[in-house]
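Listed below are the structures to be examined.
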Structure P
Amino acid sequence: MTGERSRNADWNCLLDFLADPGPQECLELKAPTLILAGNCLPVLVDEAAKAYLNQQVEQIVLVGGIGHATKYLYKNFEKQGFLFEQGLSESEICARYLLEKYELPKQALLLETESTNCGENASFSYKLLKAQGPLPGRVLLMNDPTLQRRTKATFEKEWNNESVLFYNYVPILPQVTESTKGFNFSDQRLNDLWPSDYFQALVFGEMVRLKDDAQGYGPNGTGFIGHVDIPDEVWSAYLRLLAMNEKVSLKR
């Protein structure tokens, strides 16, 4: 039992770091624009709708083409009784949902349907908003919380010539309560949204990308993002989980 608690604590240490929530409560955050990057979590689309209905934002920009999360997004919406035809981009799926469930006005939504990675999310949304007129001075960013820190770092790098302030909008912070036979979370809305292998790959992959070395996305690697400091306790938690996963794989 102690080992399980320790493992869960390590997962939650990584998730806290990767989600990178700001010091403000989400309900206190306001901006003209909220950008929701493509992911597999319908619950985040619900939260984006709430932000609009609460008058925290005036516009929702849905960003995302067809990528690795698309098939899971379809399945997760299907679990909720929303069936969409195949071939839609992630942003189109989310737009259909917002219009059908929340009856948001079409003019409140702006869609980018081609991007397939975080860099394209940032650069394509920049071009889209730039074409609309002056850029907003403040932007709220939403993504799968396992990708949130890198999302903000990517947008800041891609938009670095503009005076735009980005704020991570993290209405749901995943906290693991079970990690031995799949993953369960304290917030029940997150259970069964990520396949276990996919969730683990997302988290481990982010740690590799954020590490500023030759394999990472920082200045000492590909240069896709600026330097990100990873606290020692976070990197140690990652190494323990990685070693544990390798032991399990060897046993198989």
Structure Q
Amino acid sequence: MLMHHLRVLPLLVRMHVRSKMEYRGAFWLDRLAQILSYGSVFATIGILLARFDTLGGWTWPELALLFSFQLLAYSLGAAMSFVQLRELEELVRLGTYDTLLVKPFSPWAYLVFSGLNIGYAGHIILAAALMAWAVLSIDFVWSVWSASFFIAALVSATLLTGALITMIGATALIWVRSNHLFSIFFGFWELTRYPLNIFPGGIQLILITAVPLALTSSVPVGALLGKPIPILGGWAEPVSLVAGPIWVLMAIAHWRYATGKYQGAGG
């Protein structure tokens, strides 16, 4: 069964990419619009830094690294989950999710890989370019260990993002309606463009525990740069590395639980 899945997955991805690239001009214009949109967000941060030399003790290049890390981790994780799991609510409501249950294939794998969102290319291009500039501009001496930690933390943040989105989407199998939870997710996600220490203690605690999106941005980047990390302190580095795998296991358990509670469109 596993080998069957592995052979089919590339085919699903290839079919989806071909359908999305049918109108290439429109596709790349949309990506340009994304780059300009997120570029304007970073420009706003730049305006703040032009007025105040630092933000929570973070300089302009350090904030650029934070912003690019957050955006890249989100883009990679959401490409494998967001649109696919957001549409799950409609599949459940209309009863079309039942057709996936009779396929000789994992419903989750089919959803994710048949709808792989290459639309995040604009996010990834901007994040990678900004990250390259930030890495060269920050006052930091890189080593094999720091580079390895940076890459591992980015992978963990990507896994954490995908896991949280999967858990939100899977809730539709229980409640039918779950997309309102994405509004809460993105409300907190937008806060993680900024250093964790500028927020009140209650918000810091939420961003580390209940909605642990700080672990996809300021916690790993702050730990790398030697910034003081609220609440976690010296535990910031190991927590950043294990958060992704742990939340993936939680997402798997939640998906199985939600699948067991699913009763079909008729209840």
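Below, the figures for the structure above:
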{"read-out": "Which of P, Q yields 15.8 [Kirkwood radius over Cα pairs in Å, for residues 42-137 alone, calculated]", "value": "Q"}
{"read-out": "Ranking P, Q by distance in nm of label points 7 Å out along Cα→Cβ at positions 114 and 130, the structure that comes out highest", "value": "Q"}
{"read-out": "For 15.6 (mean projected area of the Cα convex hull in nm², calculated) the corresponding structure among P, Q", "value": "Q"}
{"read-out": "Mean count of other Cβ atoms within 10 Å over residues 82-89 derived as 21.9 - corresponding label from P, Q", "value": "Q"}
{"read-out": "Which of P, Q leads on distance in nm of label points 7 Å out along Cα→Cβ at positions 74 and 146, largest value", "value": "Q"}
{"read-out": "Identity of the structure behind -23500 (criterion: helix-only ellipticity at 222 nm (-39500 (n - 2.57) for each DSSP H run of 4 or more, over all residues; to 500), calculated), options P, Q", "value": "Q"}
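Where a number appears in this text, it was derived from the coordinates with a stated rule and is not lab data. Since the structure is predicted, the reported quantities are computational estimates derived from the model, not experimental observations. Cβ atoms are built from the backbone, for glycine too; each structure is taken alone.
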